[in-house]
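A short reminder: the numbers here are calculations on the coordinates, not readings from a lab. All values derive from a computational prediction rather than experimental measurement. Cβ atoms are built from the backbone, for glycine too; each structure is taken alone.
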Structure I
Amino acid sequence: METRAARNINRHTGPMRNRQPTVSWMCDMDGVLVNGGVAVPGADRFLAALDKAGFSFLVLTNNSRFSPNDLASRLADSGLAIPPEALWTSALATARFLDSQRPGGRAFVIGEAGLTSALHDIGYVLTDRNPDYVVLGETRTYSFEAITKAIRLIDQGARFIATNPDPVGPSPGGNLPATGSVAAMIQHATEQAPYFVGKPNPLMIREGLNVLGAHSVTTAMVGDRMDTDVVAGIEAGLETFLVLSGVTRREAIERFPYRPSRVVDSVADLADEISGTTA
């Protein structure tokens, strides 16, 4: 039976073939729930509304630096209570992908604890000797020595995997080079393009659906970027909500050849709809 909350959301959406009432939600983290470590106004109400309505929920992030436990602690410091099992990172998606491709393999990793622990958890050996893969993730301390080692290993036949294509990442002092920028440098040196697992690859969304035990026709995706969140959601068959609380401005939407199902100012608007406080 369709719940009041599901009716409230679905009655506002545009026509989509084969859609069913929304009962599961995926949500980007930065720009949607938090900005610069500070909770977006209304994010706590959005999470509470989902919990009260009994909707399953998963936070997705291309950030591979932190484990789910670390991220849960950082979000709690921002006033958002999200359990580790409701956090899905590009590091976890990368580990699951590699486990499906070459179980028990070997990898040379450039990244931090979120990525290395995810690969350890699937039984991967982290080594610079005859690895099956070079895996590039996010770190604030990219080493020229490590990048040189990665280039040489790829030249010797290691397959090139990267957690996400984002070229820059935020910091208190301004943007920093991120995985996509370093991947471009390695690609230029080796003439080998990486396979990016994180958004906008719909693989990350589909693996998230598996974690949720959800189906695309009953799941919505909330994000603040047209070029990652929205396009990944569309390609995976999800309802898509673009929030204007992050990097995308309303006037930029028309530049893209695809559109989200809806555009809202922030998740606070969705919180009101889910809780049934709007007409």
Structure II
Amino acid sequence: MSVVLSDIEAEPLARAEAEIQTIGASTLAMRIDVSRAEEVQALEEATFSRFGVPELLVNNAGIAAGGLAWENTPNEWHQVMGVNLHGVVNGVRSFVPHMLEAAKQSDDFEAHIVNVASMAGLQCAPLMSLYNATKFAVLGFTETLYHDLALLTDRVNVSVVCPGMVPTGISRSERHAPVTTLAPTASQQLARMMTDQGMALSRVSAADVAQQTMAAVMESRFYVFTHPQDMHNVSVRAADQLAGRNPTDPFEKMPGVTAYLKKSLNAG
């Protein structure tokens, strides 16, 4: 396959393109901000001009945010929602209509969309309200997209990827945040520390997630769960909802975590 890739950072984008070119693939790399619809549309136009309608679309951009639910600023809400949710929506709006038209024009055309959500779209860990909200939204959007596509064709499919902790640079995404004089709050520092620790302990790499995702694409499978051990909290949450119970502590299987969080947040 030819590969079109985009990133908001020029240097890692160039490195990724160079790495892909070493295996002989044709590439097109564009530095864009996926939260801006017009920039994603420009990516689509360049893609169509160079390679035609893509057969695989992966909406993967995401940034992190933590802290108590009332502490994130309006700018943080705007930025994180812009990338995590609107980035996915912009990708779908720009590319999917062309996929559907290609499928209508040729019986040989098949395409697949991959939207990357998170286990945070299925469970509600504390100190992650903004991030959780974006990933719940991506999951709901993608499930609805699945049903919408099914009304029109069986040759344009979609998968949603829900990773647990994977070692990436997501906890350093504040390097793209608007300039601010506000220092991180205690809860925001605590949320980042927990994220960093979780990623450091993870045994699932980004390459593992990619392989699982491609297997799902080949099988036309909708859900991609990369951390089976995390599904316990998902089932408990569903049981709480069905029974009308108050939400269960997501750290009930990890003794001491909730007590540590309470102690840390109340220390001052």
Structure III
Amino acid sequence: MGDMTERFDGLAEAYAAFRPGYPVAAFQDIAASITTALRRAVDVGAGPGTSTQSLRQALGPDWVIAAAEPGRDMRRVLTRRFEGASGLMILGARAEALPLPAGFAALATICTAWHWLHPDRTMAEMARILAPGGVLAIIRHQRLSHPVLAAFDAYVAQHSTQGEDYLRRNDRKLPGAAYLGAQRGFADPQTALWPWHSDTDCRGLIDLWLTRSTTWDVVRRIGLDRVLHDLSALCQDNLPEGRLTLHWQTEAQWVRRV
């Protein structure tokens, strides 16, 4: 987001195919904190619509959802994904400047995108578009540790020129409940985790890593064939059985507009 949308040009199709969705129960639990009768939500940094799809399932047909995505490639896939869908608006807009009226929404979600945003400007915009009693939720996925995942991460860190930048972003994928609760116009910060798992194989792991901008930094430097060969070798060394149950947890921090 911000000035970084170009990092994701060409990755939208892979994101849509290989990035995991979000637990519907997470959005339902978060929405239970809403105290306004409005039924409008904004999915900020919607990407190719992975989070938007789960959000629609959680909220049901009575809600109108605005999916905001500044990247042209991501927005192309997002638009195709929801072509003809009712109750959905697609906005080519950044989190810090949404073309929506004040008090528009009862819920705003930012899913695995906070680390690309300017925190204070984003919070000011969320305060503007949310109605009193509405909720802002920042959500991320975390993979639990496994040797093959550590090997993939070490490989990317070794070959990428974006290593320090990646670590800085990773440290701020969630803002912290204390930060959210201290923002003007917000109160009652909450945090929750939803554990889940997915089964995959070496090809699936490699496809997942190829959705990361840091991996594509390596691809651009040493070539796709080399990266595929190296990741395949790491997978064979660290996952001799060829299959893995990935253990995830989805973490959310949310706060109510007062």
Which of I, II, III yields -10000 [helix-only ellipticity at 222 nm (-39500 (n - 2.57) for each DSSP H run of 4 or more, over all residues; to 500), calculated]: I
Structure with the greatest value (metric mean count of other Cβ atoms within 10 Å over residues 107-114, set I, II, III): III
